[in-house]
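Once you scroll down, you'll see the structures, which are given as structure tokens.
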Structure P
Amino acid sequence: MSPWITLFIGLVIGWIVGVLIARQNYETCRKQIERMKQELMAQDVQLETARQEIADLETKIKETSPR
């Protein structure tokens, strides 16, 4: 077999393996980003709830404090 054919076959196999690895990394990163988005949305809900509780407590303090 000619060394050029061997080189070409090696390059093609290397390219295919590289594409498969890149695709796997892309899928892993995409799933990780989606999971992080979900966590951020949950934290945003918790933050909004805490802000509302603080506002309610401030209102209650203003109503009950002597003037």
Structure Q
Amino acid sequence: MARREKKPVHKVVMTEGKRNIIQQLLQEYDIETAEDIQDALKDLLGGTIKEMMEAWISMFRRIVNQHLSHRL
């Protein structure tokens, strides 16, 4: 059986800007544990996900309304 070729690992370059962002997050959320990181991510991403869902629903409603108005 042929061995699959391993994909190269994507390596992220740690820039000074990224390091500063991480330091700010550690201070802002008082991160000390993995659970603290999870809570911070929920806080940071929760609003973003909600906004994305609201935008999707709004777009879906417009499409449905356009479709229905063409049928009348």
Structure R
Amino acid sequence: MNDRIKLEQQIATDMEALPEGFGRIDIEAIARFYAGRFVRIPFNDIVAMMVKEAERRGVPYAKTGQEI
């Protein structure tokens, strides 16, 4: 399994584990965490994967540079 598939699965698992009633997630901060583990995947691709999964699941998220 390649890194991109592993990352997509990890993002999906992490989003599923979010508790009910949370405010919103900080995409940029979480992407920086993933970037340390998945160094071969460009940062912008990680952000795009996270936004796609958040929108698919209806998870509220802060856009880059937006205050939380």
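Out of P, Q, R, which one gives -0.83, -0.94, -1.02 for log10 I(q)/I(0) by the Debye sum over Cα atoms at q = 0.17, 0.20, 0.22 Å⁻¹ as computed from the coordinates?
Details: P: -0.79, -0.87, -0.92; Q: -0.83, -0.94, -1.02; R: -0.57, -0.78, -0.94.
Of the options listed, only Q reproduces it.
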- prompt: The value -35000 for helix-only ellipticity at 222 nm (-39500 (n - 2.57) for each DSSP H run of 4 or more, over all residues; to 500) was derived from one model only; which of P, Q, R is it?
  reply: P
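Output the label of whichever structure in P, Q, R has the greatest value of volume of the Cα convex hull per residue in Å³, for residues 7-46 alone. List each step's numbers first, then the result.
On the way: P: 28; Q: 102; R: 65.
Top value of volume of the Cα convex hull per residue in Å³, for residues 7-46 alone goes to structure Q.
Read the figures in this text as sums done on the coordinates, not as results from a lab. Because the structure is a prediction, the values reported are computed rather than measured.
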